1. Thinking only about FRET efficiency 1/(1 + (r/R0)^6) of positions 323 and 403 (r between Cβ atoms, R0 = 25 Å, to 0.05), which of P, Q has the largest value?
2. Please compute mean count of other Cβ atoms within 10 Å over residues 67-74 for structures P, Q and give me the label with the greatest value.
3. Between P, Q, which one scores greatest on mean projected area of the Cα convex hull in nm²?
4. Going by relative contact order in percent (Cα under 8 Å, 6 or more apart), which of structures P, Q comes out largest?
5. Computing mean count of other Cβ atoms within 10 Å over residues 91-98 gives 18.2 for which of P, Q?
6. When mean count of other Cβ atoms within 10 Å over residues 75-82 is compared over structures P, Q, which one is greatest?
7. For FRET efficiency 1/(1 + (r/R0)^6) of positions 291 and 315 (r between Cβ atoms, R0 = 41 Å, to 0.05), find whichever of P, Q sits highest and give me its label.
Structure P
Amino acid sequence: MVKNTEINLSTVSRGLKGTSDAVVIGVGQGTDGPVLLDNPLTAKSAEALADSLKPLGVTGAADQLVRLPGLPETGSGVLVLAGVGKVQAGKPLTGESLRRAAGSAVRQLAGLGTVTLAFPTASVEDVAAVAEGAAMGAYSFTEFRSSSDGLKDPVRNAVIFTELADRSDLGAVLKRAGLVAKAVNSTRSLVNTPPSHLYPESFAEAAKDLAKGLPVKVTVWDEKRLEKEGFGGIMGVGKGSTRQPRLVKVEYSPAKATRKIALVGKGITFDTGGISIKPALHMGDMKSDMAGAAVVLNTVLALAGLGLPVKATAWLCIAENMPSGAASRPADVLTMLGGKTVEVLNTDAEGRLVMADGIVAASREYPDAIIDVATLTGAQLIALGNRTAGVMGTESVTGALKAAADRAGELVWPMPLPEELRPSLDSQVADIANIGERHGGMMTAAVFLREFVGKDKAGEQIPWAHIDIAGPSFNNGSPYGYTHKQGTGCTVRTLVAYVEDILAAA
């Protein structure tokens, strides 16, 4: 169901001639004008090019791409100047600057077969950033086009020019970049798939297909098993649709695992709001309300592909939130997995209901940490905008996630869980209501989810974090860097980096 475009990544340290259709070199935005970055051109060519930047209108701004005729020494038909954004003399580029510049160049050079990326790479981490950016830039989603007319195929081969090309560890670096980018792109494709084709049953089938060939076990709960075992949140949300809900468990359990984590993802394949129906404007974007489930699925598959010694389990809580005679009503009371009752005051606050069941199920396996990922609240966009995810929960987990996001080049920001928000969730008829204080709604939703996090074998609450990706999971604006329109695949890189970090610490 999910067809990905995958790029071939390689490195070269000499001999540009005949290697590609275009050679890309970087230009920075300096305080006094554009700055040509270190590159493999001869000194004479580089000097002449640097002197021509201003007359050519080259600024070095991020995402700027200027194509020039190729030079004889490069052996390619096109020389490309790619902006990397602001630079300071004596300071190296950040990994994220390289990642975005490489991704932007590859994205905008669609239609070419092979591209050589000659950005400055002083370290293995720099090479990894360029490779990752290139692989995420080489994405397209044409599954539902009847014709390829006017469409350009993404770049198929990226050759990274680096003096480190002879290092023995670069093979593993390129493999990781390819696997992580594949997970990001798979997440994007699931998010981009229309709800006519991605619904609970087909999402479960897609999870099975993506897992083929990997050492993972996939288990699917259908509506009968969900009802029998007491998943009241998932069933309460999903019963309004003719396409009944699913719970999908994806387990990666290597024999030498040293840590155990659970990832819970919101998988609302389409969200009308239910009886508390949403306005029609932009409702089509609600095909992306399953992004959290796509993230945790592809994170576990990436961990399995990398062979990391961690037991990782993804719980995909999948339902379609539709209004009908069978749908939950405002004022209904649902009995969640584990017995806690919830008064549904707003059927458009449905994500926390399916997530609560998933968190309870995950808790029963006593993981070292539970991390849930969800496009949960519009309040996240109000608080943090379109590109920054909010992270809340146990400080030991949220702090590690913030550090991992910084390393991965993703934007997250820790938010508090003020105790005064909990009383606003009190219900007159049930254990808890599904909505509370409107102001700070992102945090109120997290406080609701915290009620369902179980205890470990010592009787203490399992370390837990909630990541709200309502804004950054879907890009309605123009493409930028390695980010295309619509599904972004955000948070996959952060979660992979988080697991690598906790394994290194252990």
Structure Q
Amino acid sequence: MIKSPDSINAYCDDALGELDAVGVAERIRSKEISAEEAVEAAISRAQTVNSKLNAISTEMFSYARQQAKTPYQGEFSGVPTFIKDNDDVEGFPTTHGSRAVSKAPAKKSSKFVDQFHSLGLVCLAKTTMPEFGLTGTTESTGYGATRNPWNLDHSTGGSSGGSAALVAAGVVPIAHGNDGGGSTRIPAACCGLVGLKPTRGRLENVEGAHLLPVNLVHQGVLTRSVRDTAVFYAGAEKHFKNKDLPDLGLIQGPNKKRLRIGFFTDGPGHILSDSDAVASVHKAAKLCADLGHHVEEIPFPFDETLGDDFLLYWGMLAFLFNYAGSSIIGRAFDRKQVEPLTRGLSKSFTRNLFKAPMALKRLRAFQKIYEQAFGQMDVMLSPVLGHPPPKIGYLGPDIDFDSTMERLRRFVPFTAIQNVSGAPAISLPIGFSQRHVPVGAMFSAPYGEDQRLLELAFELEAAHPFVLNNKIGSTQDDSLSVRAVS
């Protein structure tokens, strides 16, 4: 892999270096550096690259400097981070990426932000997202386009694209993301990161999610190492533990048990993935087979109506934002400022309202169908995306609604499956496209089996170390592609 000349990163010889969050926390704990030094280094890095990335929606640098003096004592005490702009941090605005939302400061932090801070993380800013997180790119009329640090001409994916850009560029080692239809895994795949969508309820819920007919949105983080993800979930579990899920504890490496892995490359309705996405899955499949796992190719295992039902429900969420924004968000809301995609999804929902009762019934029943699909498998492997991150503007807010929906169907045909089922899935940075941007592979497991995915991720990371975007020509052969794996 040759690094694109249009890439950017903030790595330098400062308090952060090239360390992951565990490494930075260890340096702080041993007093090799202070939390203040780590935060200042991250602020300097943000100031160096954000004019190119456009990944910050609200700066909180003074707040971060104050927090760094006495950070919470946790697994990541003093480690700098960012929070996506759809979760409340007391004293700062939460805009959801929309011009329609008031910039009045939040009166208190969300339950998840409290959980996030309990690990000792120090937040530097809120990060960009598309309006209400409704699309697969981080571009909006209010904040412009957030650019991929691997290639600035390309999208970061969405909707947690601001956080992904800042982690991939080396500003911080870990940042908040959440996932309602792939919004952690999509930017992880686009930016060469680890992105776990946990089992539903593993972390504190998004505010108000329990009121919805189907809770799609899952909190999480974007990281550059599997151990950072594992340590985050172990620490978060100390603050809030869901008694209905098996405990995770601290996962530190692979399991010796060999898994039965079924892989597929095409999406619902015979949507064909492009050659880069297919090659990434084949590469991951071969890596798993070489490690002794039993791997076989399977057809797409779910009914194609799932995608239609999900889009109808997604339209319902847009309808609620469009017509009840102030009630949902809890602050002043100007519906005249809502973007065309939100209005288009809302109108699409109202046109198809008669389909909603059966669609909701099928969506609620899908968890059981999902579990049954595993049959003799332990893990499923698929592309994260139908193709690598597109260029800025391909899914931009000025594209007409019908074109946007057709493009989204081809770009993100896989990730909503686990949002509906509530089961865990993880994107791992397995390959690169012919345009030198990352391509992820997605592993998914039955409900509650987050541990299985993290253990496998540890094994794959050791066998095929993930690449930072300041490393030139240091990847293994990314052209590897096989059709049959045994």
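1. Q
2. Q
3. P
4. Top value of relative contact order in percent (Cα under 8 Å, 6 or more apart), among P, Q, belongs to structure Q.
5. Traced to structure P.
6. On the way: P: 20.5; Q: 27.5.
Going through P, Q one by one, mean count of other Cβ atoms within 10 Å over residues 75-82 peaks for structure Q.
7. Going through P, Q one by one, FRET efficiency 1/(1 + (r/R0)^6) of positions 291 and 315 (r between Cβ atoms, R0 = 41 Å, to 0.05) is largest in P.
The numbers here are math on the coordinates, done by the rules we state, and not lab data. Keep in mind it's a predicted model, so treat the numbers as computed, not measured. Cβ atoms are built from the backbone, for glycine too; each structure is taken alone.
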